[in-house]
Structure formats: structure tokens, C-alpha cells
Structure I
Amino acid sequence: MLGSGPIRIGQGIEFDYCSVHSVWALKKLGYETIIVNNNPETVSTDFDISDRLYFEPLTPEDVEAIIENERPSGAVVQFGGQTAIKLTRVISDMGVPILGTSARNVDRAEDRQLFDQVLEKTEIPRAAGTTVYTEEEALAVANKLGYPVLVRPSYVLGGQGMEIAYNDADISEFMDIINQTKQEHPILVDKYIEGTETEVDAVCDGEDILIPGIMEHIERTGIHSGDSISVYPAPGLSDDQKKKIAEYSKLLAKELQVIGLINIQFIAKNDELYVIEVNPRSSRTVPYISKVTGVPIVELAVRCMLGEKLKNLGFGTGLYKESPYSAVKMPVFSFEKLYGVETALGPEMKSTGEALGIALNWEDALYKGFLGSGSLIRAGNAGKKTLCVSLRSRDWEEALPIITRFANNGFHITATEGTCRYLNEHGVQAERISRPSEDSPNILNALQKGSLSLIINTPTRGRDKNRDGFRIRRAAVEHNTACLTSLDTAKAFISCLEKGDEQVLKPVNIARIF
């Protein structure tokens, strides 16, 4: 059993959960288990979880030495996240059977060029795009597709290297960053589609599929799934869309001959559904969806990997019945510990933890999630509540009703010049505040004094640390002031504040909701 190695952004306790539950399932079935994991912080690295533990790096050389010493009858790579799945081909070439999805089909899902062929064969829609290796090829494709485009390499952890490019300069910058590491697999340049992102974790036995639940992200596409607020059951999807997601998931699982776990991400836009990517492994949402649906996903996956069929395991096949409770997975960030890091959310994951809210409706679950992550507390400073707004001009119209709701709920509104003028012209009383590059007193001075309760700042793209937006976001972190960089998050946030702190939320015993 390969673990996930040292915890880092994009990979952590979620895969530890999967590894431990898979070991327990194997022990229950009478198997002797060996874990390879070099992280002292995780439960899977405790000496009493498996029969034997190798505290060794998850590299081809170290794993090969362990295999030569142990001569295992099989290897499990699905539960250690991207670190483990990248070793599938190496272990298979050593002659050790891979339990679950084969090395060939892992490549077909992870390699962007091969996955494109899978989508062609199954006739499942996806954003227009093609694979490239060089900056020149990327520029040609981006100009043919039309901006914005999504640039993403293969076999990456937590969306590393993924960016949305809005012009040629972005392409040149992002390709230069990606190619600082030698790329053994092609890079995909896709047309960026702005829609609702949805996600499924499923168990497959090679023929049938079981989907415990469909999750919907509050933030629209373009923000990494690990940084999005995830809601189950999906409140914004129609029954027809859910059926289509289940249908596409089964088609992809059968074509990729998945045995065990699979994670699939989709874009829903109007009545169309597009596939973003397929991960033939556990994902960071497996513990979340297991807890809120009552489906023991990891144990079912293990039993399928050992040859059992889903129809005989007691939970049926297809889309599982929806829970009467709603659940929200709320990301938690550690920007205050990461000096100089850009806090604006995008395709590359930045969260380091999560909070969980469960209630009888998704609005109350969302409120619990914000409360659990500490966001509501930081925004509700004593005394005068002041919201500072600095937005891209293209966001002004969309932001107007959101900022109006903040004003109606007792927030004094301050805004940078362009945003302030637009708000005042459209009926929202706002006071102008200077940018960091302008004369004092400005936003930085206000943050130093502790006079701002909340900041909403939608960033222009790029990595220039001298930009006003970057300086605002970093200063907010350093002065412990909540800063929202997505209008979707801001809309969800004010919905929770409108409920009021006096609301009595009932606790839910998660062990008794099924």
C-alpha cells in the first residue's frame, strides 16, 4: 500500500484517511498489509496500522528495494493521491500486479493526449483544446481557440502549474514556469468555459458504477476544486443534469476499465455538460462524501479491486439515493504562514484544510461551514463594520447587487476610485479609499489601524507582486482581515451574514443520520 508521502498543499490527511480505511478493509478480508509512507504526522505511518511499515520516500528506487525485499502479491496505488498513482507504471514494470485500474488505463486518464482520445471515442463533450510542448505551439493554439484559455500539464498535484491565460503574455509567462521542470507528458491548452463546476467520486468494478453523490461548487470554473466551497446534494443541478453526469461517469469508467475509485469533474453550462478531467484514484473529497452519504467508499473499492461485484455489496449501482441532509465542505487557508504567496484563488490549489457543515438545508450547512472555518468571526469585528471593495471593471455590474446586500446589512462601504464611482452612480453610497500606490491615507493604512472588517478584491491576472491588488491581498492576510477574491464566495458569504449571529443552529449527529 503506497501512502501519499509528506503532507503538502494539495495532498494531505484526505489520502491518509483512504490509506488507513483500505488497510482495515484488507485486514478484514484476511490479507497481510504493508504500508510505504514517510510522513510521521499521518495515521497511516503509525506502526500498528499495517502489519509492516516502511518509512521510506515514495521514489522508484526506494519502492523497488522494498518490493525486492517483500515480494508482495499485489500493490495498491489508488489511495495515496497523485504521489502514489505516479508510481503505477514503475511498479507494474517490476512485475508486481496492480490491484485495481491497470497502469495502461491510469496513463489513459492522466496523460492529456491519451485522455483526449478517450473522450473522442466515448463522444463525451469537453472544452475545445489540444496538446502542446513548446511556447510557440501554445501561443498558436491559444490564438486559434481565442482567449481566455486554460493551460495545464499532465500528472500534477493540486493543479500545480495550471493557469488561466488571458493574452499572449500570460501564455509566455505560464509556459516558462511549467517548463522549468522537464515535462515528460504533453501540456493541454483548453478553451476556458465559465460555468458551474460539479464533481463525483465513484466506485467501479469494471462493469458497473456506484456514485454516492454529486457535489456542486459555489465558485464557478477556474478555481481549483480543493479551494472551492463544495455542496452536497448539488442544489443547482436539475434531475436531467444529474442523470447525464451519472451516464457520462459510467461511460468513462467502462472505457478506462476502472476497478476501484474514480474522481470526475464536470462543467455545467446552460443545458450542456463538459468533462474537465478524470482521476483514476481516490480524491480529497472521498472522506467528505463518505461521511455525509454513509457509503463506505474505500471498503467497497477494495472489495472491487479483489474481484467482487458492486451488485453483491449491498449499496446497489448507479446514482445512490440522496441524503436528507445537506453538507458543505469549506476550504481553510494558511496564507499568514506563507510569506509573499498570492492569495487570489485560481486553478492551482492553495487551501491547507477544510471545515464541514451539515444541516437540513444547504444554506444552514453553508453558515456552519463559514463559522467552522473562522470566516464569520473575522468579518464581524466589534463596532463599525466596514467593507472595502476593489474590483476589476468587468466585475462591477455583477458585484452591484452583492455590495448592495452588504450595505443593507449595516456595512459602511469604502471602495477604490473606479469601483467607488460605479457604486455611487448606481445607488450604493460608498466612500473613496486610496490604493496602496496612491497617497496616504490608503487601504494599507486602514488595515494597519484595524478599521476594515472585510475586503472584496477581484484580481487582474499575472504574478507581478508590485500590483496594487497583490499588495492589498497580502496586507489583508498580514493584518488578519478576511479578503474574498471571488464574487461567488462573496455572494455566499453575505447570504450567511443575513441570517444573523443570533440564529440557533441545531447540531447534527453524523453517526445517526443514515
Structure II
Amino acid sequence: MQRARVPRRLSLLAAGALVLGGPASAALLPGDAGATPSSAASLNTGDVTANLWEWNWPSVAEACTGHLGPAGYAAVQVAPPAESVSLASTGDGAHPWWEVYQPVSYGLTSRLGTRAEFSAMVAACHDAGVRVYVDAVINHMAGHNNTVNTTYGGSAFDPAGFSYPAVPYGHGDFHHANDGYCHDDDAGIDDWNDKSEVQNCELVSLSDLKTQSGHVRGKIAGYLNDLIGLGVDGFRIDAAKHIDQDDFAAVKGALNTTTAEGRPPYIAQEIFPGASNPDLKAAAFTRNGDVLGFAYAMGLKTQFQDGTLANLSGIPSWSLDADGSQTYAMITNHDTERDGSTLSYKNGSDYTLANYFLLAYPYGKPAIFDGFAWSSRGQSPPADSRGFVTGTDCSSGWQCITQSIGIKGMVGWRNATASATTVSDFTATASGVIGFRRGSRGWIGLNDSSGPSTASYPTGLADGVYCDVITGGAGPGGCAGTAVTVSGGTATVTIPARGAVAVHADAMSGATPTASSGANRGSTTGTSFRTGNDTWS
């Protein structure tokens, strides 16, 4: 029997009987205070998302305005915004990060900010050209094994009685042991290859919503439509593997179009791999939207840690969660960086180089992850004594690779090469040193070895002097970083140890960066400083 890897939920078991709690708040509906969306005149093209996990709403807004919009990011993903439990004492310490995955209502007062702050954040991101995707927890509510009921918004709930009156949900809105849906004596998932059990029983005592119910589906759709009314453009569906595909299709069918673009919201579903049952594999869920690229991330970890970048010349079988057109690709996320199944910021240059590759290779829709520094798996993000998350400080406690010069340069590189959908002239000068081009639009070289590497590469670019976007790209007077000369379509390039060089057709010496290079919405602001293996600006 293969067990699923669910660290945020397993934290519940480690904590024993948890505390939740508190006062009550009325459900907020579209049209309430702060619900007026701001539709941007235009949003950035491209497909790159910045996943700013557990950043508070003012910090996300600031990032959109100062960095993400100007760099050409298409979207920002934010953590669950619904009111959740507030846990002053657990086995993972006070206010662990997984609080936000235990909702008690669909109100928008949370440890990340108020409804008004959320609405202002969406408006600011849209004004910067950046869409907003929300991590939506709709499979379950807060665990019924909680022994207290404190919350961030003041809503009362009775965990043992399966009562969440602010929604409202009651006992009959949840799956229970041997209720005709969950055929298990303790209501928990024991067989991770049994579709019925995985989708109708409880994930480590989290109160599992009966999504077969029209009432439940209506409440879920109402919550998501409230967010759409505030301007949200898409959703990352948490624990989507645990929701029947037909049930979620019904919810999805009840969703409104987005306010900024008038299209169906983007959907990316969390389907962790490991099941042998084809009905529980990622490909079985693509009819409802994209799926997260877990297998791709795990495969890239192997190649970068082993220094075998030469193996990346194609998309081998390890990467195929689904077709690239339906994969929300990543190097890591909040779960996998903690269980070690993928790379994380703790892996230094391997992590940085893998993110460059993610942006360069034409597979999936890439999401670049920024969370916070951690030393224990369940610890809280930087927060005050009440658990409310404090502002992001890229020099202390937070990870900000999305704001680094190299990553922002590679977002522009990806946007500039979007029309060239295939890789050409993949060249491995050593096991850990590679270069390839995207048509006549751009070339990148990566060096995962301990010394610099000099070699000649076919670039596909017209002759001229190009500006390396990893070290700064094109500036007003020429190259802000390394200059690369192309002659006869070929460039002789020295790629630094544990580093990369990337050039594209829209970043030439003496040229002003164009919209396709990512500098289409103002200039990047802020001071420069160094953290870890990259420079932030």
C-alpha cells in the first residue's frame, strides 16, 4: 500500500489534538465592502507565474508594482485567502504555515490581510499587468479533531460537530464513515489507490466536503465567484486529487468569467503522483484544467543534483505528468521543498540554475516559487504574536528569487522567445554544461560544474553584440552586464562556474529593451543586494 505524501496534513497528526477557534463573522458576498474590481486596460502576455506563497496582501501588491509587472510576469499566485483557524499552540509551534489550509468560512479576513487589502492587492497587480491566481481550498474544512475553535476572522465553528455556521455547513455536508460514500470504518484514507476512498474519505481528519451535494457545490462556487468578482483570474485547486472529477466539473461550470479579460478562470490542479490507479493519475484530471508538474520538478532535481544536464536534451518519461500544454510547471512548492522531493532554496546554485532552465525550456507554464526561510517543516512564516503575517523583507526571513536580476531577465527571455516553440542545437560540451537556442529568438548556456567553461555555440541570432540577461541585460548605454558577440550565427561564450549566460533578440548592446523583453510596464525599482546565490534588485 502506497501512502500519499501530505506534509501539511501530516502535521495535524504530529500535533495531536489541535486548537482552532473563536468568535463569529457573517459570510461576505460579492458587493460587500472592498468588492469593486479594477479591470486593467491590458495584462502582460506570456505564461510565467510568480508563486508568492504566504506573502501578505500589501507585500504582494508591492511586488506586482515594483518587480513582477515591469519584468513581464503574466500572473502571481497567492496563498489561500479564506478565514482559517488560528493555532497558538501545536506540535509544529505557534501558528504553523498550514493554518491557511484549514478554512472555517469563506470570508476573506485571514492571517494574510483583510478583504479590503485583498481587493486592493488584486487591483494593484492588474494595474501592473499581472493576473492573480488564488490557492483555493475547497476539498475540506478545518479538521474535526481540533479541540479549540479560535479563528482569524472571529467566526465560530464546532469542529467535533462538523458545524461551520459562517458558510453555513453542517454535519450532513461532509463525508463520514460508512455513509454510502466513504466505505471505511474510521473515515480515513487507508488505500491510496482506491478512488472512492481517496475522494470520499478524510485526509488526516480534515472535514471532507460532500461535493456530490448541490448545496456544497453551490457554496464552493459562490466562494470562487466572490473572488472572481474581486478580480481574481484563476485558481490553484488544493487537494484536487481528492475531489471527484465530475463534482469539480459541476463547480467549474458554475463559475463566472473573469472581470479583467472576460474569460473562464485559469485552473491548475494539485494531483500528487504515486498512485498506480490510472483514475488517480494526473492525466485523468486534465479535462478540468491544467495539473501541477510534480514529476517534472522531481526529474529536474535529479539532473541538477547529479550534474547531468546533458540528459535534458528532450522531455524524458519522468517529466510527463501531462502534456506540456496542460502542465503548471515548477521547480518546487511549499510541500515538496519541505519533504525534499524537489530542489529548494537550500540547494543554492542548483536551485537557481534549475529555475533558469524551467524558464528557458518550452515545457509547461512555469511558476517560480518564493516562500520564506525555514528550519522546521511546520514553522510559521514571519508573523506577529497573533499569527498575522508581517511584511516581506527580502533581506531577512523571506525568499525573493522572483525579484533577482537573473530570474527577471529570464522571464523577459521567455517572453521574447515565445514564438519559437522548439529547442534547436542542444549542445553538451560536458555532462554538466549545455547550451541551446529557441529558433532565431534566443540562446542560453548553463554550467553546473565547479569551473568556468568556454566554448563556441550556434545561437541562431543575427550578427551583433547581445546583452546577457542573467547579469543585467541591455541598459541605456549598452550592456548592463556581460556582452556576447555573435558572428556568423556563432558565439564563443565563457559560462561561469555554477552559472548561466542567456541572450535574446530584443536585448542588444545600445538597444532599449522592448515589451517582449519584459520591460513593458515601467522601470524596476528598489535597491540591490545579494542573498544566497543571486542578486536582488
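Coordinate-derived values only; no laboratory data. Everything numeric in this text was worked out from a predicted model, so none of it was measured. Cβ atoms are built from the backbone, for glycine too; each structure is taken alone.
One table, with the values for the structure above:
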quantity: Entry that produces 1.0 once distance in nm of label points 7 Å out along Cα→Cβ at positions 42 and 66 is calculated, selected from I, II; calculated: I
quantity: Identity of the structure behind 70, 37, 35 (criterion: Cα extents along the principal axes in Å, for residues 266-489 alone, calculated), options I, II; calculated: I
quantity: Computed -5500 for helix-only ellipticity at 222 nm (-39500 (n - 2.57) for each DSSP H run of 4 or more, over all residues; to 500) - originating structure among I, II; calculated: II
quantity: Label whose coordinates, when FRET efficiency 1/(1 + (r/R0)^6) of positions 74 and 218 (r between Cβ atoms, R0 = 41 Å, to 0.05) is calculated, return 0.55 (choices I, II); calculated: I
quantity: Top of I, II by FRET efficiency 1/(1 + (r/R0)^6) of positions 146 and 346 (r between Cβ atoms, R0 = 30 Å, to 0.05), largest first; calculated: I
